[in-house]
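Have a look at these structures, which come just after this line.
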Structure P
Amino acid sequence: MKYKRSKRVQELLLEEISRLIQFGLKDPRIGFATVTGVDLTDNLKHARVYVSIIGDAEQKRGTLEGLQSARGYIRSALGKNLYLKYIPELSFHLDETAEKAQKISKILNELHTE
């Protein structure tokens, strides 16, 4: 199977967006967030960025709002840092896989002890 260009661009976007969130954003709403994945369409026009956020529900909501409002800045910074013909539209989504895995592990441990 060929290594699709969208996969390479996904990895590049993941690294750059992570770096921008860590060092480039000054929004106080954005808490401790980690980019866990990027899903990019094959035509490279739209990217879904999955973010894991540490904190309660209010902090998670605030961080997502801060990231959504910083989309324009992130896209412009990506345009300056990356040599791509087109920078995809970004949408940020909460990644809850770690929390779900923790709940499943807890349930399995409870069943195992019974």
Structure Q
Amino acid sequence: MPITYDWSLQGPGSLECVPELNGQENVVRTVHWRLTGSDGTFSGVTVGSQKLDNPEGDFTPYAELTLDQVIGWAKDAMGAPLVALKESAVADQIAVQANRPMIAPPLPWEQPPEA
């Protein structure tokens, strides 16, 4: 089954901003991202941060940013080869799980006593 990748942010504080730059407020300079992948059975994850260049052209106010826009900025700043490398690392995690499935037996001290 093909792997589905999901780029997201790591949570609160995922966007680091400078308070003011070139007359604009809350300008995003660093994106803390999270990449998950799943083949429907197994999954993998990697996280990282990407510094952004100064904004050029049209400026989107912080309150109007979308997840897709911010992830697009981060991926553009990384470049296609690094994006592919990150996705490949997640795919490798999934392959390891698929070839050596893990189990989670009950904890020894939580098992019922033998009769």
Open item on the list: Matching task: 1.9 is the computed value of distance in nm of label points 7 Å out along Cα→Cβ at positions 62 and 102. Pick the structure from P, Q.
Closed with: P
Open item on the list: As an exercise: helix-only ellipticity at 222 nm (-39500 (n - 2.57) for each DSSP H run of 4 or more, over all residues; to 500), calculated from one structure in P, Q, equals -9000. Which structure is it?
Closed with: Q
Open item on the list: Please compute distance in nm of label points 7 Å out along Cα→Cβ at positions 70 and 94 for structures P, Q and give me the label with the greatest value.
Closed with: Q
TODO: For Rg/Rh (Cα atoms, Kirkwood Rh), the calculated result is 1.19, so let me know which of P, Q that is.
DONE: Q
Task: Structure with the greatest value (metric distance in nm of label points 7 Å out along Cα→Cβ at positions 38 and 78, set P, Q) - done: Q
Task: For 0.6 (distance in nm of label points 7 Å out along Cα→Cβ at positions 22 and 54, calculated) the corresponding structure among P, Q - done: Q
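None of the figures in this text is laboratory data; all of them are computed from the coordinates on show. Predicted, not measured: the structure shown is a model, and the values here were computed from it. Cβ atoms are built from the backbone, for glycine too; each structure is taken alone.
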